[in-house]
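The structures come next, written out as structure tokens.
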Structure P
Amino acid sequence: MRIQLKKVFLISQIFIFLACNSKIDSKITITKVNGSPSYENSKITSVEQKIVDNEYEFTFELEEYELGVQTETEYDYQLANSDKGQHIHFIINNEPYSAHYSENFSKKMEDENNVILAFLSRSHHESVKNQNAYILTQISDEPIDLNNEFLFYSRPKGTYKGKDTEKVLLDFYLVNTEISTNGNKVRATIDDTVFLIDEWAPYYIEGLNAGDTQIKLELTDMNGNLIDVPFNPSIKTVTIEK
């Protein structure tokens with residue numbers, strides 16, 4: 001009897017050890033972020049570009065938006081935040097953006113055909129979503145129709161560590177299109193979890209596991225079909241270090 005009890009005890013301890021040391025997959029959720037200032041009147045009024053020493057030099061003119069300051073919010077957010085403040089997200093061909101904290105900066109163009117999206121960003125990397133807060137342009141010998149419907153990927157990006165892994169910002173930019181319950185939508189696949197998004201807004205992602213996470217964003221029509229436009233879908237990988 002004692003031997004049997006010892007076996008049961010040992011087996012139970014083994015199960016406890018395995019449970020404590022195995023990877024438990026969390027349930028991934030997304031939740032709309034509320035409480036950021038709207039910046040409804042903020043604008044990118046113009047952008048000039050010229051070649052200087054084999055680089056393109058960009059000069060932006062802004063209205064009612066200050067770069068380099070911290071965004072004040074109505075909530076105690078736990079999002080990754082830039083200590084350099086508000087900035088411009090600058091995206092070339094839907095590749096990961098570069099952040100710029102001044103109206104003037106230079107960029108090298110690796111490709112000959114470049115579609116460029118620039119939009120205003122809060123210090124915690126949430127985009128300003130109004131019809132005047134962005135500029136879409138191209139530097140290309142083979143221009144595409146910029147009147148197309150576009151979905152551009154913005155966040156998440158890179159590596160998240162510690163407390164920044166608890167709530168990760170999901171944010172994207174729509175140009176020449178809207179999403180709604182009865183119209184186009186954004187289908188977000190985070191690892192193997194699928195979300196249908198019908199409101200253009202920022203979202204918290206919670207429940208991400210440690211390691212690499214693949215995020216796919218697709219602009220779809222009302223029937224769930226992928227819309228055949230450039231840069232659709234967008235697929236990016238981010239790293240979670242807990």
Structure Q
Amino acid sequence: MRDLVFEIKENKRIAKDVYEMLLSGDSSDITRPGQFINIKLEGFYLRRPISVCDWSDGKIRIIYKVVGEGTEYMSRLKEGEALTVLTALGNGYSLEELHSRLSGAHETRIILAGGGVGVPPLYGLAKRLSEAGMKPDVALGFNGAEDVFYKSEFEDLGLKVSITTMDGSMGIKGVVTDAMRNADGSARYDYVFTCGPEPMLKAVYEAVPEGQFSFEARMACGFGACMGCSCKTKYGNKRICKDGPVLMREEIVW
């Protein structure tokens with residue numbers, strides 16, 4: 001975890017109220033998909049925690065939604081401006097944990113399930129899984145067609161992508177779990193990586209028997225000092241920013 005200065009290389013709108021920002025700087029601290037950064041904004045007391053969508057040598061890509069004054073300020077930042085960023089935070093998704101579950105005799109059916117701005121960290125994960133020779137299915141849930149983003153980016157990785165929208169304006173009308181069950185309502189997948197709002201995570205929890213769940217929470221410090229984002233698990237209290245944001249399905253307490 002380090003406080004570093006990054007230069008904005010790109011900041012563009014990609015869907016309704018959703019922006020993609022490319023940052024240039026030292027990305028070497030990021031080691032797992034699902035980690036996040038905490039961005040300092042001039043004139044704002046608290047930093048903004050944003051999931052890492054993807055990263056490479058010297059580059060970090062993030063996607064954020066304008067939901068308040070801080071993210072609205074971010075949407076007006078221009079190429080060439082500098083941001084102070086605390087990176088890299090959180091535990092991220094564990095591919096090692098997945099590999100330990102793949103030792104069984106039967107083929108494991110894997111799904112990546114994201115809702116809204118829970119989609120971005122799954123893209124970085126999808127790239128690493130693809131590089132490891134795995135081709136999971138992808139289910140992405142949005143309110144409507146104007147909210148959809150990154151469908152083609154997942155497809156460019158050679159992955160099957162299902163889109164669900166609440167209003168039925170694109171893909172399947174309904175919620176993300178409607179793309180995750182068989183016609184008789186039985187589980188179609190054995191293992192899930194997921195990120196999104198808590199109601200969605202609860203539904204995914206019921207739809208897939210194993211997996212890794214990335215939680216959203218209000219954060220102050222972002223690195224576990226303030227204890228403001230603590231939650232109960234079967235193994236005691238954990239901090240979403242430090243011990244999470246990714247929790248294993250078997251430790252979650254609703």
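Suppose FRET efficiency 1/(1 + (r/R0)^6) of positions 40 and 184 (r between Cβ atoms, R0 = 30 Å, to 0.05) works out to 0.05; of P, Q, which structure was it derived from?
Going through each structure in turn, the value belongs to Q.
I have -0.29 for log10 I(q)/I(0) by the Debye sum over Cα atoms at q = 0.08 Å⁻¹, calculated from one of the structures P, Q. Which structure is it?
Considering all the candidates, the number was obtained from Q.
Can you spot which of P, Q the value 21.8 was calculated from, given it is mean count of other Cβ atoms within 10 Å over residues 168-175?
Structure of origin is P.
Comparing structures P, Q by Kirkwood radius over Cα pairs in Å, for residues 144-199 alone, which one has the largest value?
P
None of the figures in this text is laboratory data; all of them are computed from the coordinates on show. All values derive from a computational prediction rather than experimental measurement. Cβ atoms are built from the backbone, for glycine too; each structure is taken alone.
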